[in-house]
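Q: Below, each structure is written out as structure tokens.
Derivation of every value follows stated rules applied to the coordinates shown; laboratory data play no part. Since the model is a prediction, treat every value here as computed from it, not as a measurement. Cβ atoms are built from the backbone, for glycine too; each structure is taken alone.
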Structure I
Amino acid sequence: MAEWPVWWNWGLEVSPHAIKRMAERDFTELDLRRMLDLAQTIDSDIVPGRWRVLTRLRRRPWEIIVEPDTEAQRVVVITAYPLGK
């Protein structure tokens, strides 16, 4: 993607689903914010209105699913997970 979307720098909101996954997948909100700062690419998801962010954590590839909330001007993190094993 040549340019980041206009909503990329909006405030961040972490969904209850993503909060639950943090404990299961051993990452924190600070890790999540760092991963978003280090994002490599962003592409549309199969769910309309959602985006897939490819990034890294602890030298491993991760994917974060986000959904911009235009009304609140916030980016909602839906989930995050490591890629591969």
Structure II
Amino acid sequence: MTITEFRERIDQIDDKILELLSQRAQIAQKIGKEKMHQHLEIKDDKREKAIVARLISHNSGPLSDESIRKIFIQIMDECRKLQMKNE
């Protein structure tokens, strides 16, 4: 495979990641509305730690566990910001 072909494949994967992130964010917004309705806190440290632990336990590389942690902490932070806009 050539560099151009590899890059095209990465572009395709990036498009899929973007689509999945958008889906996740839409669901997070719905959760935020439900949390507001139930008078629950937006941030749930226990849940976020469980998510990261579960993902790390499934991580087979090549990204390090720390990289996975950082990526998903950032994703959750951005989704949390969307939830707070519902308040």
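Q: When distance in nm of label points 7 Å out along Cα→Cβ at positions 36 and 60 is calculated for each of the structures I, II, which structure yields the highest value?
A: Working: I: 2.2; II: 4.1.
Top value of distance in nm of label points 7 Å out along Cα→Cβ at positions 36 and 60 goes to structure II.
Q: Tell me which of I, II gives -28500 when you compute helix-only ellipticity at 222 nm (-39500 (n - 2.57) for each DSSP H run of 4 or more, over all residues; to 500).
A: Working: I: -6500; II: -28500.
The read-out was computed on structure II.
Q: If P(r) over Cα pairs in 10 Å bins from 0, in percent computes to 16, 36, 31, 13, 4, 0, which of I, II did it come from?
A: Label of the originating structure: II.
Q: For the read-out distance in nm of label points 7 Å out along Cα→Cβ at positions 20 and 68, a value of 2.8 was computed from one structure; give its label from I, II.
A: Values: I: 2.8; II: 1.2.
It traces back to I.
Q: Given 32 as the derived value for relative contact order in percent (Cα under 8 Å, 6 or more apart), which of the supplied structures I, II does it correspond to?
A: I
Q: Kindly point out which one of I, II the value 4.9 was derived from, the read-out being distance in nm of label points 7 Å out along Cα→Cβ at positions 4 and 44.
A: This figure was derived from II.
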